[in-house]
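Visitor: Quick heads-up: structures coming right below.
All of the numbers you see were taken from the coordinates with simple rules; none came from a lab. If you're wondering where the values come from, they're calculated on a predicted model, not measured in any experiment. Cβ atoms are built from the backbone, for glycine too; each structure is taken alone.
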Structure 1
Amino acid sequence: MLNQLINSINEHETTPVSAPPAMDLRPHFVVKQTPPIVTNVMLIANVLVFVAMIVYGYLKFGTLNGTEDEQVLVLFGIKVNELVATGEVWRLFTCMFIHIGVLHLLFNLYALYSLGPLAEGYFGHWRFTAIYLIGGLYGSLFSYAFSPSPSAGASGAIFALASCLSIYFYFFRENFGARGRAILYNMLIVIGINLVFGMSQAGIDNFGHLGGLFGGALVTIGLLPRYRRPAALAYGPNVMEEEPRQYFQLAWIVLCLALWYFGLQWATQNILSQMNMDQ
């Protein structure tokens, strides 16, 4: 499961270079990391939606099990292919924040809490947001296109983060040394195990996971940081400078969204054709 991946990450340091001896003041290079502000926002948003579903289910239908009640799930925006195909495209976004039962929520919160700070730390706030949301949207799109079952959850976005970190640690595998390569190796192995496990179990949205992996990789390729040494070196740690590529990265995000839109149109045509045949 993804918790194996998370534990393997937490067991290793993530500094791009080995720490120098205590009294060694020779120049060495580090990457400045940003705090996990967006990660915390996403965590809170998932909890708030979960609580709102419980409260609404109790007030509207008299049930304390609103997060597993079909009426509540549909009202809050779970992915239902027929509804998406007939115009409720917003469900492909809202389903990313809906969880069916407390175990589903807790597992995804733990995964996001563990992977999010690492991804946001190296990619920054706005790029992390793009990878998480667009990767999640690709997860919803793959589920919509290839799975007829209703579905929900942040798993697609979380798999997008796993894909994102795999690419990052692969690209900078030499800079991170043996421990960084171990993180990459463990991450790839556990992603594979999760996909195999998911395909052998009923009720798991494997296409959503595959879509998240694909979407996360697609967005990450264009948003991957490019570092360069600072112009002037100082004793001790030197923060690597990042090459400015904002216009290219914004254009890449637009391209990823355009591809997602074309995929949506293709999937909708297929689903509508199937619906017409079934009538």
Structure 2
Amino acid sequence: MNYENYFDELVYKENVLISKQKNAVSYPEDGNEKDFQIEENSFWFTHRNNCIIEAVKKYSPDNLFFDIGGGNGFVAEGLEKNGTPTVLIEPGHSGCLNAKKRGLKNIICSTFESAHLKENTISAIGLFDVVEHIEQDIDFLKSINKSLKEKGVVFITVPAYTALWSNEDIDVGHFRRYSLKEIEDKLRTAGFNIEYSTYLFSILPIAIFLFRTIPSKLGLNKNSYGIDKRKKEHKGIANTLLNWIWNIELNKIIKGEKITFGSSCFVVARKK
């Protein structure tokens, strides 16, 4: 891949291509390592991946895909296995090394801002549970818009509903949760047309409210980001009792239908 077509300033360090500039991120230092321990066996990561893959097939087939803030490369690996060439841009060095373990080749260790992507060069960008970590989210989305070619596409997932706010949101560096209308409006303000939008994980808001939000409000959820707790949450219910719900959701996405309620928002938007 000729990186000069997309980036202005990149250098090699410890066998990883990185930006010369380093920006701080609102995310725990050990966040990628914790995710790496659960991704392969997690119903949440697996279902989100399946939804992303089908949406990319539908709305941006055959284009080089840039996964911004893509962590350990779990999404990028899934896209590549399904025929979509992908570039991972991830600021966490451990995440980049984990992505290399997964066999990914196109890895940039950088924030989006530090990577200095050239304007009007990219056909498709993914921001999967990234925007909620950005304090000035509209400015960030405007920068994403500038990097996209005319009619380029951005795929976004964000956590849903302010009412579900808990200590875990604080611990992982979230600035907010969104309604579907709110993230759609911000994308329009940033220069996008909405191609498709839906909620995901229709069964989870009740569980999140009962087991995260209420304990947080009562001061009982002090270790919300502990790895044992996360493993239990991500491995539990869906693989046995709720796979049929995820299949229904996936089929709706394939057909372009909406899911009216869920713990995540999923939006596909096209540059005006």
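Visitor: Give the label, chosen from 1, 2, of the structure having the highest value of FRET efficiency 1/(1 + (r/R0)^6) of positions 40 and 120 (r between Cβ atoms, R0 = 35 Å, to 0.05).
Guide: Working: 1: 1.00; 2: 0.45.
Once FRET efficiency 1/(1 + (r/R0)^6) of positions 40 and 120 (r between Cβ atoms, R0 = 35 Å, to 0.05) is worked out for each structure, 1 has the highest.
Visitor: State the single structure among 1, 2 that was used to calculate helix-only ellipticity at 222 nm (-39500 (n - 2.57) for each DSSP H run of 4 or more, over all residues; to 500), giving -10500.
Guide: Details: 1: -23000; 2: -10500.
Only structure 2 yields this read-out.
Visitor: Taking relative contact order in percent (Cα under 8 Å, 6 or more apart) from the coordinates of each of 1, 2, which one would give 22? Working shown, then result.
Guide: Details: 1: 25; 2: 22.
Derived from the structure labelled 2.
Visitor: Here log10 I(q)/I(0) by the Debye sum over Cα atoms at q = 0.11, 0.13, 0.15 Å⁻¹ was calculated and came to -0.58, -0.84, -1.16; which of the structures 1, 2 was it taken from?
Guide: Numbers: 1: -0.67, -0.89, -1.12; 2: -0.58, -0.84, -1.16.
Value -0.58, -0.84, -1.16 for log10 I(q)/I(0) by the Debye sum over Cα atoms at q = 0.11, 0.13, 0.15 Å⁻¹ corresponds to 2 out of 1, 2.
Visitor: Right, another one. Taking FRET efficiency 1/(1 + (r/R0)^6) of positions 32 and 264 (r between Cβ atoms, R0 = 35 Å, to 0.05) as the quantity of interest, name the structure among 1, 2 where it is greatest.
Guide: Details: 1: 0.40; 2: 0.95.
Once FRET efficiency 1/(1 + (r/R0)^6) of positions 32 and 264 (r between Cβ atoms, R0 = 35 Å, to 0.05) is tallied for 1, 2, the winner is 2.
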